[in-house]
Structure P
Amino acid sequence: MHATAPERSTATDRHPPPRYSGVLAHPTSFPGGHGIGDLGAGTTAFMEWLAEARQTRWQVLPLGPTGFGDSPYQSFSAFAGNPLLVSLDSLVEDGLLGPHDLEGAQFPVEHVDFGAVIPWKLERLRRAAARLRSGAAPALYDALRVWSDEHAAWLDDYALFMALKAAHGGASWLEWEPALRLREPQALAAARERLADEIDAQRFMQFAFSRQWRIVRERANELGLQIIGDVPIFVALDSADVWANRALFQLDADGHPTAVAGVPPDYFSATGQLWGNPLYDWDALAADGYRWWIARLRAVFELVDIARVDHFRGFEAYWSVPAGERTAVNGAWQPGPGVGVFDAITAALPRSEIIAEDLGVITPAVDALRRELGFPGMAVLQFAFGSGPENLYLPHNLEHRTVIYTGTHDNDTTLGWWATLDDATRQHVTTYLRSDGSDIAWDLLYAAWSSVAETAIAPLQDILRLGGEARMNLPGRAWGNWAWRMHPNALQPDLAAALADMTGLYGR
């Protein structure tokens, strides 16, 4: 007798699970004539190239105004947009700047010189704001007033905070005079009057960002792209968020943190990582129904379709380090809010879609929390090799509800990573991928795209086969990060066609 094959489901009663793919690229990395990528023609061209390449997701880094070290993860506000992303060319079209305002810009093409770009660009944004106040575009001014009223809950504090920072030479709010540091009403009222022009300029910058990003998002959605945003779990100490909401953080009476964030010692660091961000007072947040977190995520979903929540494990338990410690060694695990904060968020924002960043050493409790919430987790192929077939990031160990990356903004590019591998790990890679390593960046792309993971993402640098010189961030290095920019002619049609072919081959 011959065994007969079991009957297979037909197309009418069986459907494969959805599969997506996309590219990680921050707008600052796009080409443009003013020293930094912006929300103008460079972003539009990138999105149209993604659509040609049959991609359906575009992932960005946090979009807030950058602070210490130009890091998007150290922002002056969890609600505001980065004014450096505002397209000056679009402001020319609005009649708020003239072509002469943009003359004399001499910036490098291959990287962002933040020290030169920031003062040059902010000065022109202030010019545009002044012209709007003087009546250059009456309809736009009316739209600004309406938008400002709609966003007053965070905008008023942020605009005043930034105006005060400028008046104090950029100093942290903890260094301001006590009346302003502690937000005494009379001192705040006097500051609003004294700094009215700069406050108006800050409002205008946020309006311009919001208006231009709305156009970007509408175009992305027209092209079939969903935008994945990024939500850092912690906020910067020197931020409008902490200054205006001290009761929601673990601070003393003067506003200084009593404990700060980090991660404990591990295989990679004998002293752990001391991040220094203030920690939340989760009891105070819970007593308020997590209103601040709901407002934060509502603002995020005004900008993006999907939110990646960074350091998800901190919602189960976070590493608390007493303020003043020089390392993270003497910290302790403290319980996070668990499902409570996400129940509140999903009740208020029922269609919110979240990805949990669950990289690193993850406990069963953290994994159980993610599964209870139904969030997909993350896997990174650069972490998959060299430790045997049980490695959970290897494609054969993935589950469908996963977002797989060749690497992230914190990794070296695949080519840079490949150049530093030891012989044993390199042998594991080539054997597993059945590759000779001659096109390793795209070998990892094929591994990610062919996997069972629901979504596959690659940094733009890997799509372009770039080396370590194009790395976006080196964790632990305070300066010199976030500056990479794409060459103006990098996105060629044949590259889009190759990516489209691979995407079609694997049903993404």
Structure Q
Amino acid sequence: MKANLLRALAPLLMLLPCGPAPAQMDGPPRERGGYGRHGPSDPARPNEAAPYLRDLFPSTYKPLPRADTLIVHATILDGAGHRIDDGQILLHDGKVAAIGHELDGKGARQIDAHGRWVTPGIIDVHSHDGTYVVPLTAADANASDVSEMSDPNAAGTWIESAVNPQDPAFAKALASGVTTLQILPGSSPIFGGRSVILHPIPATTMQAMKMPGAPWGMKMACGENPKGTDVEKGRGPTSRQGEIQFIRQAFAKARHYMHEWDEYLTGKEDDDPPTDDPQLDTLAAVLNGDIAVQMHCYRSDEMATMLDLSHAIGFRIAAFHHAVEAYKIAPLLAANQVCAAVWSDWWGFKMEALDAIRENAAFVDAAPGGCAMMHSDSPVLGQRLNVEAGKAAAAGRRAGLSLPPEHVIAWVTANPAKAMGIADRVGSLEPGKDADAVIWSADPFSVYAHADIVFVDGAIAFDRSDPARQPRPDFEIGRAPEPRR
């Protein structure tokens, strides 16, 4: 009965008002009164800068060996809303050089993709690969590095310092068409720490997987996880209103910290520089606009509260993750340019997940300007994000929405790239962008589809027909290659 009612109301849900929605502060950081990436204006100490954006673990990523490639006779979903039948795409020097028909690919190797589909590389906006390492065992509590639980404010932690590049989940994700992942801290603390963006390529260090120049995110959490953890641990907020108070106090300290650095760098204070504080560094960068918040939140009322709080304090929420009730406030999310990262059908595993519906992603997407994304939160689901999008779109179609493949592909490509701040580089097959692409054996939303060839920066990182191009972590050395089906 509930499902039938939702189908009937689907067109109207997108039109419901959700109260006033102040625009997120989306101007350049300097216009918001912060330092941005270049320090304060006219610094009296030009050789010094606030510590907010120091990279403690610089990327050493190098593209794999690559050659110019022309893919022909493919059904192409470009991630920008277009479908090109019997199309061609030229990859040159690690970039998308051209897309369309009858391209000049002189000198490039040619791949005939007749009967196959090509999409941008899949992007997982919410992964714990490398920190919740598979195979999962009874010792997970000791083996996991997802959450730092000594303090409800773990903003000073960097999840990248915990990533194990030998996690087999990376190779499995790559073989499933995933070319970029955002590794997030867990949701036990209110402030979980910084995220990192990686390519799932074979490497012995995290730095060799780290996407050069990609921005950090900061994980925040609301609701049952952090308050339940604090009840159990006997420290920190134990209620939702306590969480809000905790957030306000933490950002108030961070703003004072920013002011101290501003006074010092502009020469208004002759004292020694302020004492560097890792927690406040991250929160200051969030206030400054250089780090966007990736917010764990389930209930619609809590998401609305967090949006109001973000406006009052002055930080930007890029996306709500899990967001099982996002469909209830789809117009509000769209008005605030906030994405929703959701599952296709996970529900009921705790109280705040009870009111989930399969049409969630589709209803978020249907609001004018809506931004829906599929996410994994699991190494198993991280191998099936294309199928997750297919299931969510099927639910939307049953509710009466038009969701063609060329539109739905953005749920696992362009929209995650937008939420992660890397849409200028990946997420769509447009000239000038990184040549991250997948050749699929069939319609990518089919349960029968396989990723045949996966390109990262124009290099073949995985080839289902060539065992030599099927990366295997140390844990799997000695296993025979899986037969091609």
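A short reminder: the numbers here are calculations on the coordinates, not readings from a lab. Predicted model, so just to flag it, every value in this text is computed and none were measured. Cβ atoms are built from the backbone, for glycine too; each structure is taken alone.
Figures for the structure shown
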read-out	value
Answer label among P, Q for the case where helix-only ellipticity at 222 nm (-39500 (n - 2.57) for each DSSP H run of 4 or more, over all residues; to 500), calculated from the coordinates, equals -12000	P
Per relative contact order in percent (Cα under 8 Å, 6 or more apart), the highest-valued of structures P, Q	Q
Among P, Q, which structure scores highest (criterion: distance in nm of label points 7 Å out along Cα→Cβ at positions 67 and 243)	Q
With distance in nm of label points 7 Å out along Cα→Cβ at positions 307 and 419 derived as 1.5, matching label from P, Q	Q
